[in-house]
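Next come the structures, one after another.
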Structure P
Amino acid sequence: MADYNAIKGRLVQSLSSDPSITSAYEGQVWYNSTESKLKSLVKISAWHSGANLSTARYYSGGAGTQTAGLVFGGNLPPYTGATEEYNGSGWSTGGSLSTARTGMVGTGTQTAGLCVGGWQGSTNQTVVEHYDGTSWTAGTAYPTGTRYASVVGILTAAVTAGGYDTNYSNQSNEYDGSTWTEAPNINTTRSGAGRSGTQTAGLIFGGDASGSSTTAAEDYNGSTWTTGTSLNTPTRNSGSSCAGTNTAALNAGGRNTTVPAVISATEIWDGLTWTTSPASLATARQGLAGMGTSTAGLVAGGEPPTTGATEEFNTSINVTTAAAWASGGTMNTARRSLAGSGTQTAALAFGGNQGPAGTAVNNSEEYDGSSWTEGNNLNTTRYAIGSAGTQTATLASGGANPGGSPQSAVESYDGSSWTSGTSLPTATQAPMSYCGIQTAALVAGGFAPSYTSASYEWDGSSWTSGGALNNAVGQHSGLGIQTAALSIGGERPGALTNQTEEYNGSSWTVAGSLPSARQGQGTSGTQTAGLAFGGQLPSSTAENLGYDGTSWSTRPSLATARGALAGGGAGTDALAIAFGGNVPPHTGATEEFTGDTTAVTASTITTS
């Protein structure tokens, strides 16, 4: 047998500590003499949670990859045509299907997707639609009304297999983007099978074979279907790797009718055998949409119960820790409609109220990353205050007094005490919060006493009029700096808004809309990499959204739904903090957000 030197072209080193581990090549081996351990750099397979779909659903279609995925249609119930796009971090709203339905099948890419058939009411559908990255348009109808078919390939070169029309089907048809052509039948009549590959090198596996889950797998070479190596576990309605190949596929979750239950098991196909992975889904489910490859897979949605849960599968030398919120220290004074500034490890909370306007407080507290400490109070008791800056250099602008009247008071905090500064030109409550620094801040919108679109820039000593918002708004949030800011959501006369506006230092431009109208979110980050979390829609929400400079997409949600909360503002989209708010009634709870992290780790080699 060849030794390690012959295989890898290098000797095993004896080192007193682990080397600087890189991903230059897999299989590095060394002996750690201090620990008396033989170690290696090996691939690890694991699922980790991603941001939930905005619309929880099951039996939806899926297409694309782990970093450019697509989910469309499905059952809520009832049926939906909603489309969502995944960017590797979260989901954003895409164009809706022309025909809302469930049980359709999908393939292709995020910018060239294919949706075939489905079910609506008691009717199987022949509807075929094409997605161009923005909207769905009609394709050539499928020859037979069919639900729960399987499809592999791309928009202009696809092949379908099985499904359910008036009964379980063995039909197969090829599609060139405009015409359907009958292909040879599959060998095992079934619906709801997993799929991977292309029109000339396709693979289907599992499914519902006349009422029972099956392990049967088949290969397609462009002209015939051939029985292949079976799955280890009978499975139907699973999530599978539509962007994989016929020699590298992923199958996850589904239902095993031999032992009636939804499952979390994952199987990997390497072209020779199916192997049950030690990595299982965190949420067992069926009817989930699958996409991606065998080493970078993505599943979303499913039931029971109906879920929007998203999970990513990776086989890599990198270990990924999923983005998540974690509990932090509780504020000494619970409140809502408070203001905040700073970062996750150095935040400041000030003002707010504990219910009605008359319960306003002037308390100021500092956070060190684990606990809150009482600081010196604001000079002017108020709530719904505009804020900017850091824990040791904060600006508080405007707000409402305990009687609910707009205020023009401005105060600066130096890490110890508050000092009054030049008043706002117009008394304003609920202006845009969390934007800029103490010497270069931006205040926009609010109530003065009616809704206003006015904005003002602060240079550390005086206020100057800035460009007006396109729409008068209050109770909105902001993020960024004075020359690159966002105004997010808020309230207009009679209704909440989902509008986002971008500021370039002189004028505001309408930008990508929020998925739904809301007010009173906490924020963190910049104009091109920001977070907006919580808020009211009009009830309190835990939703967390990320902005990439163009559009909003979902991120992992807060543990506690709340509106009228505060965020650090000066944090980042990977390290954020949320505190206080309306649960209802009001809370002092703190949560800390950490984005996805990856690390290369060494594994100890054991012998027996």
Structure Q
Amino acid sequence: MTGNNYSSRNLQFILYEVFDVLSLTKYARFSKHDQQAYNMVLETAEGVAEKYLRPFLKDGDRNPPQLAQGQVKVHKALRDYYNEFSKSGLLASTFDEKQGGIQLPSMVFAAADFIIGNAHNGFEMFTSLSKGGAKLIDTFGSNELKEQFLNKILVGEWTATMCLTEAQAGSSLSSITTTAYPNSDGTFKIKGQKIFISAGDHDITENIVHLVLARIAGASAGVKGISLFAVPKKRISDDSNSLVSNDVTSVGLYHKMGQRCTPTLHLEFGNEDRCEGHIVGMPNMGLAYMFQMMNSFRIGVGLAGSYIATAAYYASLQYAHERQQGRRLNNKDLTSSPTPIINHPDVRRMLFLQKAIAEGTLALAMQCNQYADLESVSEGAERAHFHDLLELLTPVVKTYGAEMGAVAVNNGLQVLGGYGYTEDFILEQLARDVRIMSLYEGTSGIQSQALLGRQVPANNQRSMHFWIVEVKIVIEEAAMYKDLCRYSDWLKSEIHALDRTTNHLLGLKDGDSEIFLMDANLYMELFGIVCIAWQWLKQGIVATKRLDKMADGNEKQFYNAKIETMKFFFHYELRKTSGLHARLLDQTTITVAGEREILI
């Protein structure tokens, strides 16, 4: 990929101007930081990206992992990236100082992760999984478990994965059958199989710690009987104190359409009845523990939709400037030279759409990370407040980023026309890579049912009420600026309409559950559009303030672009809510299965 594939200026704008990340330094946990320190983190990420990631984006796709003699071999550049990322301190950066971290805010790490994933979305998976696994062990593991595994992961000697899915269960985790049998020494013998395990085997570190959901023998059925176990690929031998096989077998390697450099495994635990696992936390709490890791990854998936869409946007923007074809529609002079395609309205529409999605999703992901940071330094009711907001928005940012990230990338491919469909340009790979995002960490349908069925109605819609207050604060501030009044009123109207539709749907909650949730995906789409409009209005406020005090120049162009993209989102995307409201209020039932099958 040539040219710039993200805007460092936009990252600075989001971090410092829209979300004022420096305000976190008033809290003891983040008090040692300043803007210089945060910028050094971003510069470190950019240095890693430039040397260890961008040169291998295509090559990693063209040379996917191979499984031979039970061992997965990955791209040779992965080891160098993983070592450098760990050595730089990025892997441990958000952890406590006593664990080798620097207590970096999630917001700043998210910005660094954006740079990493934008450069190579497949390699990013490895460090993301290890960070999430380490966080889970740190939060719920015993001191003994932390001593055994945590430091090894944080310094980059070992990696971590999460192992949830089984062939017969799919996304229905209550149906898992992997079993843990207690041993006399407090460990457990693990037996079962897991599928679709990202980075489940490789040759970049000497060991892999699998976080495995399993049911202790005799535990109750359903989600209440599920526990969580740390199961290393290799365990420490009792007699030699060296690493030996822990009976974790790579059964098969999935061949994927995208993110081909990241191996996705079918794993078997305990084929020879000698797989040893260590319980994490309390028995029967495994799914609750795993949700911490999953929710963090869901925000990460939304961010991934943004950074892949951003890479596609800058590739198609560059092409649109360079490719000359046709004439302006008002130009009837057949002898005039062709114009760059960026001058054609339909191409500009596609570019605006990409920019609006990518930068809007980044802002929403940063909003979630801000709530996570504030939750981490708050107590009591204030902590619960930020937790509720984060719980509400997590499925939204995941789903919007995944679904609309794919839309953005496909529009980028369309800008290139036939060239976009070829391997000569990066768009075809990005289109394949981004497609998985709507499947990761619970499909869009599952996230939508969670939003409407659980998050919105929880505690008498407490989270929803908190969120509406947050949006109204932005609406009221925007109303103070003449050029934003129209958009302030518009979003206010959308919030009222969303509230009415939400109450209508919740009125169906105690009836037929299938009818209540049959169009949850459309409700999610509606909620996502309104959330991104909220984020664009926030950006519009900051840009308007800056423009009032600015002369001509690159900075003025940057802020004007923000205003115009905000307008685009309102006039093109927010318009779609009327149709979504109409369908969600429609009583006609079509998709609920009846006595006779009509899909023939």
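Each reported figure results from applying straightforward, stated rules to the coordinates on display, with no laboratory input. This one's a predicted model, so the numbers in the text were calculated from it and none came from an experiment. Cβ atoms are built from the backbone, for glycine too; each structure is taken alone.
Quick notes
- Identity of the structure behind 33, 23, 12 (criterion: semi-axes √(5λ) of the Cα gyration tensor in Å, for residues 387-514 alone, calculated), options P, Q: Q
- Comparison of P, Q by distance in nm of label points 7 Å out along Cα→Cβ at positions 155 and 523 - largest value held by: Q
- Percent of Cα pairs over 35 Å apart derived as 48 - corresponding label from P, Q: P
- Ranking P, Q by distance in nm of label points 7 Å out along Cα→Cβ at positions 315 and 491, the structure that comes out highest: P
- Mean count of other Cβ atoms within 10 Å over residues 363-370 - structure with the largest value, from P, Q: Q
- Parent structure of the calculated result 0, given that helix-only ellipticity at 222 nm (-39500 (n - 2.57) for each DSSP H run of 4 or more, over all residues; to 500) is the read-out and P, Q the choices: P
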